[in-house]
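S.K.: The data blocks that follow each hold one structure.
Read-outs throughout are calculated quantities, based only on the coordinates presented, and are distinct from any laboratory measurement. Treat the numbers as computed from the prediction; the structure is a model and nothing was measured. Cβ atoms are built from the backbone, for glycine too; each structure is taken alone.
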Structure 1
Amino acid sequence: MDFKTKISLHRARERCAVPQPGDEGWLFELSERLESDRGRIINSAAVRRLQQKTQVFPLERNAAVRSRLTHSLEVQQVGRHIVRTLFHKLGLRAGEYGMDGLERALESLVEMACLTHDIGNPPFGHFGEFAIGDWCARHLEGLFAQAVPGGDTGLRQRMLADLVSFEGNAQAIRLVQRLHDMNLTYVQSACMLKYVRAACQPRPAQGSPGAYLAKKPGFYLSEEGFVGELWQALGMAPQTRYPLVYVMEAADDISYCLADLEDAVVKGILDLPRLCALLRKTFARFKPLDTAIDARGRSFAELLDDAWQRSCDEPVDKVGQFFIRLRVNLIHPLVQHAAGQFIEQFDDVFAGTLNRALLEDDSPACAVVQTFKTVGAEHVFCHREVETLQLRGLRILQGLLANYGELLTLGGEDFAALLQGRGRGDLGMLLRRLPDHLLAAYRLAVAECAGADAALWEFYHRTRLLLDFVSGLTDQLAEDEYRALTAQA
């Protein structure tokens, strides 16, 4: 196995020859191209919008509570840590895997995958995904039939299945490839493809081969051709995961399970004594409290006590010092385990077929992650304040879709007339509120469609236009737009 065969310098819209592994200057050109990818990503509007999108608490004004951007920066740092730990563990053995000379390149690929892993998330987080999918499931079939009465029934059903399956990871692929036209290298794009199932395909049965990798949609029909090209360019079997995605996923798991509970304490949903009690009680559901966690043999209870004692000794910022010490105590063993699993499971990781996360096994590290996730699910995400904000987000997003959904009642010819400034004045006003770059992406996509199914594809891309708009709003912009359209002060 040679990891260098998993790297291509090509971009989707590029036809010139590029160096191949083994060619003189290949490593330098790889570095240059990945540096270009970094610039395209870091300077993108999609990343900037993360600063005003929720992590757990929507419409939060306290800057000490995490946004999607601050969360993504933390994930980026942990991802970098895992890559460096991986190479430290491999040492001279890196050459056996074809990874010699690739440390900086893989570090950059993982960092940018971590930074972009949430760019497709709509306003109000995962509940926003539900709000969009729920509205589409209840309304799109009727709107589709009204706008396009005939056409290929099978294709119509595939399109409907695709459109009702809104998912942030699939939207991220659409953003970088079609809406923001970043034209990243195939290898950088592959690091963002967390799930390998097309949105129009049914979810496989739990426990079936590959079910974990396909538990959520990974891309839409509109990007199906691009993903196929990506798999081919990187020598990957269809519906397999790029190896570095496992690292990005582990970094996300490590980061958010700690961060969400820290934000809950900052918000006053939990206090430190109650949190410590919940963590002890919950960890005992997975492993004995005296189970060794770190390299020094300290148990989860000992690591928790150490953080608590640091907090008690701190005269000023007790909460901050508690989480700093807890993070120091736990991040290192979790990173060590993730890197170790990458090496131990290398055959399946390299093939992109490992049907679980790196931190999803029977290890003490897994028990730590599950403990934090469980406390969050049982005592934070279901808190009345969080649920109230989520319900508010549901009303906002579905209200926006109801308003802009009027544009889906038109037939294709009537919508084309509206684009040219003719037709109903109120619908023209709605259309003019949509961003120019989204309208340009719609026009380009429709221009590529021809033949008997053109009307179906036009409606599909028109629906995508509205979903792109609503999902691309920040939390505050979504609320402002909803208030403007519903005449609320």
Structure 2
Amino acid sequence: MDKTAQIFSMVDKHSRVLLTRPRRFGKSLLVSVLNSLFRSGDQDFQGLKIEKLWKERKQNKVVLLDFSVTCSSRFERFELNFVLHLLNSFSEHGFQCDSYLLPDLLEKLSEWLEGQEPGSLVLLVDEYEAPLTATLEDPKLFNLILKDISGFFSVIGSRDSAFRFVFITGIVNFKNTGMLSELKGLADISLDPEYGSIVGFTTQELKDYFSGYIENAARQLGAEPEALLQRLTGYYDGYCFEKTATVRVMNPWSVMSFLIYPTRGFRDHWFQTGGQPSVLKDLFRSGALKDPKNFAAVKTIPFSQLGGPAIGENFSEVDLLTQTGYLTFKSVDGNIAIVDYSTEEVRHAMAGMYLHQLVGKTIEQAGVMDFAIRLVKDNPETLVRIFNRLLESVDYEAYSIEDAKSVLAVIQIAMINVRLSPVIKVIAKGESVLEVQAGERTIVLTLEYCHPDQEAEQLLQVAVSQLDKPFSGKLGGRMEILKLVLVFSESDRRITVWSVA
């Protein structure tokens, strides 16, 4: 895949660059490309677009850093890792320091840089904030590490003339900490539409460069290539990182993992490689996500708030989820970004993780087996029993489930977890209904929330009488619509009465 024209444009227009993207999008590969270009020119890029664009013949001294190797839960260990990493990387070009103390090393580094020929060095820093994102839950350690990393970049900024080019990658932009403020002329291209697809695969690139793999996968699955491409993009496409919200890309890891093993199906490859970060678990139990109805709600964030908290403040959950790739730009309204789950892969995986937090176990462990199949085939009484198994397992002490929409949201999240696409709609008088297509059956759930001072049967009768078009049955052929009116008891924490409408 040839992205070298974009890479050349970046190098040609900017001499100090920051690019943030979620994990496994190819940032490290981009760093490797720049390393090769500045060390050896275009000799490794024969036949690519940059071959005709790259005019530099000077071989630069490239300093390659990867701050992810310095991570530690102990400050002393981090600082030693940091010192050794800087020493090893700069020593390739003649830098020496006898001390393993960071202040001594930075002082020596400043002196050494002052003696370098102007424009002779290229600095490539991968995962610059990895030690910080690893310590978000420990503010004291975070601030100690921040001071060390800021000190390094301050030295780089003070000896700016030594560098031909500086390129920094990371996942989260901690711009509000001032960590990179000493770098002169730093261009943050993370939101720039011109570089919206500098990493990741567009649909067109998939067609241009992976057609053979798609045809092979289609043969193995007994599908038409075009139909398979639509399914693939439907599940993995949707990431958008630039401020016009028009350039969409797919995660390379997910796409290639599927194309290598297509018979394994559409799995949550990107999500699974990240495990279950404790920061995400904490978000599920605090803030807006403490109420399940906010899981699928539209979320917004001003572009000005993307960039992490100032020192001593907490991360906005939308900011953190957006920068780490779980949420992404879907549209823009002025200076406000409307964000949602990046892809169907992420939506499904997040639902599974959130559901596990809600009930403290998997949906199967809660006694809800083969949920998607049951929704397609089972009778209303069995479905209500299944819903109750789920609702009876919820941790009501930890989560705010205090109205009908929140109860419906628990069922909605369970449906998303089995790769269905349920939607909660607001109808007349603020009432909410959940609609989902399960096979050839459309299920419509109306739910009333019964407080201790209310009568469940009375609520049920009123709800049934207010339905505009009560109807359940066949629609012609094999299509079926099933409308259920449910009453959830706050005291019993289950559906106590219900009716087919």
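S.K.: Using helix-only ellipticity at 222 nm (-39500 (n - 2.57) for each DSSP H run of 4 or more, over all residues; to 500) as the calculated read-out, with -19000 as its value, let me know the right label among 1, 2.
M.R.: The correct label is 1.
S.K.: May I pose another question? Which of 1, 2 yields 20 for relative contact order in percent (Cα under 8 Å, 6 or more apart), as computed?
M.R.: 1
S.K.: Just checking, which of 1, 2 has the largest value of Cα Rg over 2.2 N^0.38 Å?
M.R.: With respect to Cα Rg over 2.2 N^0.38 Å, the highest-scoring structure among 1, 2 is 2.
S.K.: Quick check on the output: 0.40 is FRET efficiency 1/(1 + (r/R0)^6) of positions 181 and 405 (r between Cβ atoms, R0 = 41 Å, to 0.05), derived from one of 1, 2. Which one produced it?
M.R.: 2
S.K.: Who wins on distance in nm of label points 7 Å out along Cα→Cβ at positions 237 and 381 among 1, 2, i.e. which is largest?
M.R.: Sorting by distance in nm of label points 7 Å out along Cα→Cβ at positions 237 and 381 in descending order puts 2 first.
S.K.: Suppose you compute volume of the Cα convex hull per residue in Å³, for residues 109-156 alone for every structure in 1, 2: which one lands on 124?
M.R.: Value 124 for volume of the Cα convex hull per residue in Å³, for residues 109-156 alone corresponds to 1 out of 1, 2.
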